[in-house]
1. Work out which structure the value 3.0 belongs to, where distance in nm of label points 7 Å out along Cα→Cβ at positions 5 and 69 was derived from one of I, II, III.
2. For which of the structures I, II, III does the calculation of Cα Rg over 2.2 N^0.38 Å return 1.06?
Structure I
Amino acid sequence: MTLFEKVKANLILEHDKDDELLSSYIAAAISYAESYQHLSEGYYSNNEIPLTTEQAVIMLASYFYESRDGGTGGFFADSALAGRQAQDTINSLLRLDRDWKV
């Protein structure tokens, strides 16, 4: 299953009307992961995405999709606290594969 298919499955999307939008959210989520992990831009284009990072990308792309109307929490809940909790979880997953530099 591709990353795109995993994100669609996570969102329970069965139509293709938002595929282009969803692809842009996945690209943004991957870019965020690379930046957060101190990796060069495009790193995951040429390297395998670790499972924990993949899950973070799935969650972040799903969050972008579900909260695209400006809501704070998307499907996580409609509150600022829920949005913060989602971001903390995503960052915790990304931290596991981070390239720690001093």
Structure II
Amino acid sequence: MTEPARRVSRHLACLMLMLLCSGCATVRTLDAAKLNAPVVYAGTRLDLYALNGGCCASERFGAEAPAYPAVDLPASALLDTLLLPLSLATAMGVQFGVSGGL
């Protein structure tokens, strides 16, 4: 592997580590049981809210914004896009009846 390729891989590894340390906004909003909280693209909207200086993320979204919303934004946008069919169904009132635990 060439030196520039190693440097790029180190930067990508650092970026992923920062993303994991700060928490993903999409994952944080998945279990937010806040009445009238946004569901469709909730993680992306939470990141944008934090980037624009929003003061009360937990009151609006039911979850705290990540520490580095600009770093989290691309991953949240991707995950929100992958989960779009489920979030649209949830927004339309479809009940999945899923529960966890033993």
Structure III
Amino acid sequence: MKVNVQNPNFTADQKLIDFIGRKLSKLEQYYDKIIYADVFLKVQKTSGRENKIVEILLSVPGNEFIVKKQANSFEAGTDNCTQSLQRQLMRQKEKNRAVA
């Protein structure tokens, strides 16, 4: 799976990019036909603590999954996104089994 990380208006350090890659690679054990993942990291200019936005677009054959989460840190947002994507991928896999 190819992972593209886009972070406008700031530069993400390599540890964060590696963390995102590790989390997304774990999704392949739930659905092995993932083509690519686009990750968008944004910082919202608000006074609240939860100003980090993580948006992940996951492409699988015939479908795309988009998840957007807001959290205190990019790591927490990535965790929340991957948990949501895991549930969606498992549902997709069940649908594919039911059709076959």
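1. Values: I: 3.0; II: 3.8; III: 1.6.
Computed on structure I.
2. Details: I: 1.06; II: 1.25; III: 1.12.
Traced to structure I.
Every read-out reported here was derived from the displayed coordinates using simple, explicitly stated rules and does not represent laboratory data. The model shown is predicted, which means the values in this text are computed figures rather than measured ones. Cβ atoms are built from the backbone, for glycine too; each structure is taken alone.
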